[in-house]
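Take a look at the structures below.
Every read-out reported here was derived from the displayed coordinates using simple, explicitly stated rules and does not represent laboratory data. Everything numeric here is computed off the predicted structure, so don't read it as measured data. Cβ atoms are built from the backbone, for glycine too; each structure is taken alone.
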Structure P
Amino acid sequence: MNTNGVTIVTTDDERKKFIEFPYQHYADNDVWVPPLRMDQKKLINTEKNPFFDNAEMALFIAEHNGEIAGRISAVVDHRYNEHHGTKTGHFGFFECIDNQQTANLLFRVASDWLREKGMKDVLGPASPGMMDTIGLLVDNFDKQPYLLMPYNKPYYEKLINNAGFEEEMDLLAFYVNREDIDLTRFERALDIVYKRNPGLKIREVNMKKLNEEVEIVRNIYNQAWKDNWGFLPLTYDELQHTAKDFKMILDTDFAHIAEIDGKPVAFSIALLDYNQLFKEMNGNLFPFGIFKFLFGKKKIDRLRTALLGVIPEYRGKGIDALLTQKAIEKGLPRGLTQSEISWVLGNNTEMIRLAERIGGSLDKTYKMYRKEL
């Protein structure tokens with residue numbers, strides 16, 4: 001089906017064009033990191049991605065002068081709407097040439113599809129859902145993104161604003177450099193945390209009991225994040241699916257659970273920045289990418305704190321700083337001298353303070369946008 005230069009993706013060939021567009025679009029960009037094609041296929045596979053047990057999606061590609069010129073997804077996440085009592089659709093996977101007419105067309109067909117599904121407004125980018133890659137980069141386009149963080153061309157902000165969207169929320173990324181951390185001061189502060197919480201113990205995630213650990217993380221996350229903007233409780237299936245993917249990249253030096261008298265109260269998961277390897281792999285793990293992946297690990301010198309959660313009644317006790325320090329302590333002997341804490345909600349003053357307290361400085365801003373339908 002074709003609508004004014006926009007096609008709704010229905011065939012394998014169209015699906016391939018949808019996935020391939022960014023690889024051409026960013027071909028001359030030194031900063032963009034090509035995602036693994038096999039991951040992108042899995043992400044939009046409505047049969048295999050457990051996200052689609054409670055969601056539906058349409059994909060669209062736009063043509064301009066006979067060439068693929070852009071793409072977008074429209075998603076109805078039923079669980080998100082049930083949880084928030086809203087009728088919100090999401091747009092995602094947005095990529096486009098610098099042409100307002102093409103962008104407007106993409107947003108129009110996505111909005112029309114969402115309206116037909118009974119949605120009242122649209123929020124994004126979320127690719128495909130709020131627990132996946134979200135946000136639009138609006139500054140520092142000369143810096144390579146950390147693992148699982150979005151990257152886009154600078155003019156996207158203009159295209160989205162001109163299509164009638166308004167800013168909804170800032171997502172912040174803080175940069176921490178080895179030189180910026182006062183380790184002695186940090187250690188003194190952490191001694192105090194241990195003294196005030198005598199039953200406190202930090203342990204590594206046990207990969208041999210991964211199913212049980214995943215359930216602990218899920219329970220803490222669902223309690224810790226429940227009052228945050230855009231929150232959606234993690235389901236068991238979703239987290240198990242993610243854990244399977246993470247198995248290959250999770251390093252127990254940087255995955256910790258905090259317990260008080262044996263009760264799990266907080267967790268932190270930092271990930272080696274595999275983007276430093278993916279940059280050279282052009283989206284392909286096979287045939288040669290796998291060797292770069294396996295043997296290049298030692299060259300990685302960056303870490304991303306991707307998830308951190310503290311059960312509400314244990315907040316303000318310094319446990320979050322302790323978890324962050326643990327990753328730094330393990331990382332330095334391994335040559336990991338740079339780190340990103342991302343993303344942090346623009347209104348999460350507690351987390352912003354923590355990032356600043358450990359020597360982090362605001363490095364990148366991502367934005368979420370909303371539009372009434």
Structure Q
Amino acid sequence: MDLSVCIIAKNEENNIGRCLKCLAPYGFEVVVADTGSDDRTVEIARDYQANVYSFAWCDDFAAAKNFAVSKASHPYVLVLDADEFVEELDDGRLAELIASHPEEVGRIRRRNVFTRNGLGQENREWINRIFAKESFCYEGRIHEQVTARDGGAYDTYEAPVVILHTGYDLTGEERKRKTERNIILLERELEELERQAAASPDGAASCGGQTERQAAAGEQIPYILYQLGKSHYMAQDYAAACDYFSRGLSYDLDPRLEYVIDMVETYGYALLNSGQTQEALFFENIYHEFGKNADFLFLMGLIYMKNARFSDAVQEFLKATSYRECRNQGVNSYAAFYNIGVIYECLGDLAQAKEFYRKSGDYAPAEARLQVLRKML
């Protein structure tokens with residue numbers, strides 16, 4: 001297949017070998033752009049016959065990825081990070097899709113796995129990663145996005161590729177360093193975009209009121225605000241996260257966009273985690289736009305639960321379990337049943353509580369509550 005896999009890496013000796021081993025069965029050309037490793041990253045990559053190039057780090061992930069893509073010898077590329085590992089890839093079907101969608105971008109399925117508060121968690125998302133290198137490139141200093149070189153909109157297709165991502169599974173100190181770095185780069189990106197959106201050539205806007213550059217910058221600002229909110233959320237600075245999400249959602253955004261959906265839902269969790277439980281009831285006003293998936297319904301259940309509207313909470317949790325798919329693992333099954341169990345236990349209905357804890361299967365918090373209730377009854 002005329003496809004190259006492009007990876008940027010720095011000090012990834014603990015991941016790069018596994019990443020490349022997962023790719024080995026497919027025989028793809030692999031390009032690794034090393035951005036200044038002082039560990040065994042380069043040595044390991046060469047052991048797997050990757051084509052390794054050096055790139056001087058310049059605080060710009062898009063520039064690094066574009067450099068890696070430029071070194072690919074094939075017309076189409078799949079871009080991965082060193083902490084992403086291919087789990088499923090139908091190369092025959094992928095070749096067919098690339099041939100039938102030459103000017104579109106392929107989206108791959110990513111499973112993000114991590115541990116929080118001692119519990120294993122997983123969420124899933126579709127991300128744009130396969131494209132023709134002559135037609136597309138990356139833009140954005142951080143949390144870079146695939147962009148058409150002519151600046152136009154583009155269509156996508158779902159590629160038969162599933163990857164496992166472990167980059168969010170960090171210690172507290174690692175998470176702190178990563179979020180601090182990300183916030184600095186994102187704030188710099190936001191300042192640049194705001195300047196571009198406000199500026200005009202020769203002191204005057206175009207006849208349409210805005211230049212194309214201004215319009216493009218204005219469209220990117222809410223996405224950067226979203227990423228700043230996510231970074232502060234990861235740092236557990238929930239008040240700051242709420243501020244950035246509120247600013248991002250003040251723009252006229254398409255509610256079908258995945259990042260907008262995630263911004264709304266993470267905003268809800270940030271409100272709850274910062275003690276703004278009553279303010280979170282505002283989400284009732286956007287229910288008609290976003291209440292069509294298990295993740296939002298689960299969030300509404302938590303909002304009602306925190307506001308002591310227990311009947312409404314149970315109803316939302318049960319609605320969430322009627323959905324087959326979800327982004328955050330468990331919101332359509334064991335986590336929803338567990339919260340219903342907690343509600344019934346708080347209301348003194350221990351028989352119902354035990355029933356829903358049992359429905360949670362081997363979910364550790366539910367098993368712990370069952371042990372307590374067995375001693376009580």
Structure R
Amino acid sequence: MIFTELSTPTLLLEKEKLIANISRMQASADRLGVQLRPHLKTMKAARAAELLIASGASGITVSTLKEADYFFEHGFTDITYAVGMVPAKLAEAARLIARGADLKIMTDSPEVAQVIATDANQNGTVYKLLIEIDCGDNRGGLQPDSDELLQIAALIDSSSAHLQGVLTHAGQSYGVDNIAAIEEIAEQEREAVVQAATRLRAAGFTVETVSLGSTPTALYARDLSGVTELRAGVYTVFDIDQQSRGVCTTEEVALSVLSCVIGHNKAAGKILLDAGGLALSKDRSADKFRPEVGYGQICSPDGSIIPGLYVTSVSQEHGHVRVRDESDYALFPVGSQLRVLPVHACMTAAAYDHFNVIENGVVGEKWDRVNGW
């Protein structure tokens with residue numbers, strides 16, 4: 001499989017694997033009896049969102065308001081913006097709502113909640129607010145037993161805005177590499193967000209949405225009693241980071257970067273690629289469990305793994321591949337193509353404005369992506 005029509009480096013997406021990954025997560029949500037609201041922060045593509053909704057997803061999650069605007073323009077109206085709202089972005093959110101977007105925003109700040117409530121009263125925008133809960137990730141969110149949880153709810157409930165519910169994210173699930181540990185974290189995630197919802201309801205507030213999810217916990221949770229929806233994103237294509245934790249197999253990784261061999265540095269024992277730090281990202285999140293993989297797993301053009309060959313270091317436009325022995329120079333001459341499986345698909349994909357979609361072994365469609373903020 002040679003992609004002579006493509007200029008390198010460029011992003012490849014295997015459609016059959018994408019569809020299989022989508023089906024796997026939808027089956028998990030169905031098994032657990034909850035709705036699936038996939039996070040589009042990885043794909044950022046309307047064509048991917050179409051497949052997700054067709055498979056059974058109830059709405060989408062985004063990480064920027066630019067993404068929200070892009071997906072709304074492509075006909076997707078049920079959108080959760082799962083990054084903490086700041087007052088400076090309220091006008092942008094209000095414009096989306098005025099155009100017809102069913103946009104949910106979130107905060108963990110009573111001060112921001114007060115601004116949202118005041119803005120809603122003054123301008124008549126019915127903001128739908130989710131309160132972020134920390135389930136152990138220590139990134140953002142309130143503790144489920146905090147006084148601020150009820151304070152935010154009261155501020156929103158007494159205004160023209162609408163209290164939608166609570167959400168959390170078990171980012172700590174990326175720090176383990178066995179299913180039993182993921183299952184334990186998934187239960188901690190569930191307990192935290194359900195506790196928050198229970199406290200709100202006991203105080204007289206209506207809670208419609210109880211949302212959680214990371215790719216590992218969404219796939220391996222044993223019980224989601226009290227939860228209404230799952231959010232996850234990288235499962236659509238997976239990556240070496242997820243593979244290193246046992247969440248997927250290498251064969252399920254649907255995303256790769258096509259690169260070209262641009263040089264042999266025999267004195268240094270390296271092959272050079274035209275995919276460097278900008279094309280692959282400098283994410284090393286697989287290091288904890290697979291430090292040997294460096295900045296990506298090398299594959300042949302047909303996608304088959306080449307054992308022992310990795311992007312071991314990067315400069316801006318160069319990927320450095322340490323050879324296994326002298327025979328690698330003959331196997332991979334200057335001008336030949338190689339594919340790189342990304343360590344963190346979200347970071348890698350962000351460098352590209354489209355996917356080159358492989359279906360039945362050939363590149364067919366190009367799917368546009370939205371990037372930036």
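Quick check for you: by volume of the Cα convex hull per residue in Å³, which of P, Q, R is greatest? Comparing P, Q, R, the top value of volume of the Cα convex hull per residue in Å³ belongs to Q.
If you line up P, Q, R by distance in nm of label points 7 Å out along Cα→Cβ at positions 282 and 314, the top spot, with the largest value, goes to P. For the set P, Q, R, ranking by FRET efficiency 1/(1 + (r/R0)^6) of positions 234 and 346 (r between Cβ atoms, R0 = 25 Å, to 0.05) places R highest.
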